[in-house]
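Student: Structures are listed in the sections that come next.
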Structure 1
Amino acid sequence: MSEPEILQTHVSHGGRLHFCRHESELCGGPMRFAVYLPPAATLGPVPAVWWLSGLTCTDENFMVKAGAQQHAARLGVALIAPDTSPRDTGTPSEDDDWDLGTGAGFYVDATAEPWAARYRMESWLTEELPAVVASAFPVDLGRQSVSGHSMGGHGALTLALRHPGRYRAVSAFSPICSPTRCPWGEKALGAYLGPDRSAWAGHDASLLVADAPPGLELLVDQGLADEFLAVQLKPALLVAACAGAGVSLDLRERAGYDHSYYYIASFIGEHLDWHAERLA
């Protein structure tokens, strides 16, 4: 395990925001992530909320645009924002499309060529990166939760469902609720996992909830003016699946709000309050 290199540090709401890089064994090269430590971290380890970003994003988008640090400082929780893919790997076609390859790792471990060697996002996020973060920063990963937006909302939901007991809470903004049944998901899962659609099902939140652990609570936020709502996001599929499986889903629909960070910034405080209650 490599020690992280801190590339930038900024003071924010009394805490410290670090932009970092480490050499990933799983992804075969450098990977970036950001960590915000609230003022309470000077006194000892604090719980952590992971944030998974959407298509085309980096480790910076959430930390720069969401206004989350003020809430994290108030609540005494750390924020961890990983990058959305490996970068500059030399993988053929990784920069051909904005919704596949660079900035579009989809939070899966690729099994199909040419992606399998470097695009191992699920293992990086659940195995390697937590150990790297815990070795360098005062975070208590016995108290961690996960959230995200769009592709990252898909990632938050599926990682929580695929790794029961790892996260004390999970929420999502505008998630891709059923990637096996939308163009973004079909393109990404087909490329990373191959043409066998049965392999895709293990990365579809609306299918995974059928085997959800007892007591799981989901918080999902959705803007009703989101241009991707009907074709790509399809929250009705998740609503129906949760109802059928008896899973608690709090769907907060927001009239007039779109898919942007203006929307996320409006309600991130509510989500972090919800997470903090479950991380206490």
Structure 2
Amino acid sequence: MKHIIIFGDSYGDPKNKPDLKFKDTRTWYEMLESNYNVINHSVEGSGPHYSFKKYYDFISNKKRLSDYTCIFLLSGQDRINFFSRKPHCGTHIVWNKSNQKSYLLEEADKQFYNNFRSEIDFFYLTMQDEIDWFNLKNLSFLYVNSILLGLKTIVFLTSTSYENVNSVNNIFLNIFINYSKLNNSNFFTYPNVLSDISEMEFTDIEQIRNEPTRIKYAFSDHRRNHFSQENHDVFYKNLEKIIANDHTLSAFKKHLNPCNYYGEVSPNEHIEENKFIYD
């Protein structure tokens, strides 16, 4: 049986807890388990900082990497694993580049944040420009390894947390989209961002995006891994095609139900630009 190893965030976390309405959803990674031996390192709330620690361990300790297909869900590069034993807390501290301050989003971590706030702010102040480019370097690293290590790699960008912040980040998104020109039998980047696919399930998404007061908000998602059953099915079928080197992929489903059918929107004053922060 072929092996699949998955790295990522809440779009692939098998421990993701949905609302009762969506508890019977069969996820894309569960469907893969019918035909493959699946190892899943995805943790909701985590970012590349955590995922690549797991990836480094994997490529360092496995001798026959060509026996594996790597599915990498590349999350927001600003999710830093400050809580080394709690990777799901990658979204608990955010950096607002506009006012050069960090913010805590979870009261449960208040003591840690207060103890290390000066160090956290120093890190972001020192690294903020480098962070903008983290995921382009990550993507390039995955591409090179697919060649040098013979590791078939499929990459999905999960978040547009950098979109509309500055020209550097818009450059990154354009490069990511054009990275599909490098797609081959051993490397594939999906040209659409998973958070956009998730949002496009809402019948009222255009109204939400164009709402004048929609400046900063968070979305508490009740779906399993941010998708309806319809799009878990599409995701799985497309992955099977990519693994088989068939790149004639199906479009994800759009405009299925109103936003409030899938979860709850709430304001978040520390979010820098228009986007969903998924819980």
Structure 3
Amino acid sequence: MSTPKNLSMNINDSQVNVTKINGQDYISLTDMAKSAGSHRALHSWLRTKNTIDFLGLWEQINNPTFKVHEFVYFKNNAGANSFNPSIIEWIGSTHANGIVSKRGRYGGTYAHKDIAFEFGTWLSPEFKLLIITEFQRLKEKEQQLVEWNTHRYLSKVNYRIHTDSIKNILLPSLSLTEKAKTYTYTDEADMLNKIIFGSTAAEWRKANTELDKSGKNQRDYATIHQLLLLANLENLNAHFIAEGKSQIERISSLIESARRQYTSLLSKEEEQKKLDGGMVK
């Protein structure tokens, strides 16, 4: 059975289309904005410095024809009141391929799923959880052989943004030795580990010596919910670091966000289980 070229998800009782481009899944940002009830969201999102930094980093990792020199203009002007780029301008100037503009029946602005998930985070962390969960369900229903690897949720882009915030913002504000700087990275990672898993990396290794010897770590055994929350909290912590918040201030906000997101995700799953249980097989 062939795979349909255009698929759709139901988010907040609204259709969000998905299409294949060069074998990759691209999700409609236009539909996502409508589903979130914010038609101007896409324009506002594209104007921010964090968005331009993320898009530039994604393109440099995934697109060998990306024009880095032209990207510098967007990077230097992002966030300014006069900065109002269009999707067409971004694509045309930089040869970006992570975002595309389509015409026709399924027209609109589409983005590679990595970028679409990041847009979902900007709309709200809860919305990102919803769209990733629905996307996973879509892939399962599609019955493709491609395994939905949970480690994809903990993308290298999210991880790098988090560590870059520590390196470029947090560490320069502290008077530390090189050894102490290394501990700062570990301390920030363990703060998130404690929130999500209930233990630091060292505590997990001590309790799981055989698994540790085999080269495994606690994130290898995380549930899909934990990995989703971890990716969200890494982005959120990077944002808090940029705002200059202390770790004590960040911890309380991160814990509250994790509780809210986890409750939201479980609630949606319970609703779906009830629906699935009543379906005629």
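Student: If you rank structures 1, 2, 3 by mean projected area of the Cα convex hull in nm², for residues 101-188 alone, which sits at the top with the largest value?
Tutor: 3
Student: For the read-out semi-axes √(5λ) of the Cα gyration tensor in Å, a value of 31, 27, 18 was computed from one structure; give its label from 1, 2, 3.
Tutor: This figure was derived from 3.
Student: Still on this structure: Using helix-only ellipticity at 222 nm (-39500 (n - 2.57) for each DSSP H run of 4 or more, over all residues; to 500) as the calculated read-out, with -19000 as its value, let me know the right label among 1, 2, 3.
Tutor: 3
Values quoted throughout were computed directly from the atomic coordinates according to the rules given, and no laboratory measurement underlies them. Note that the structure is a prediction, hence the values are computed from the model and not measured.
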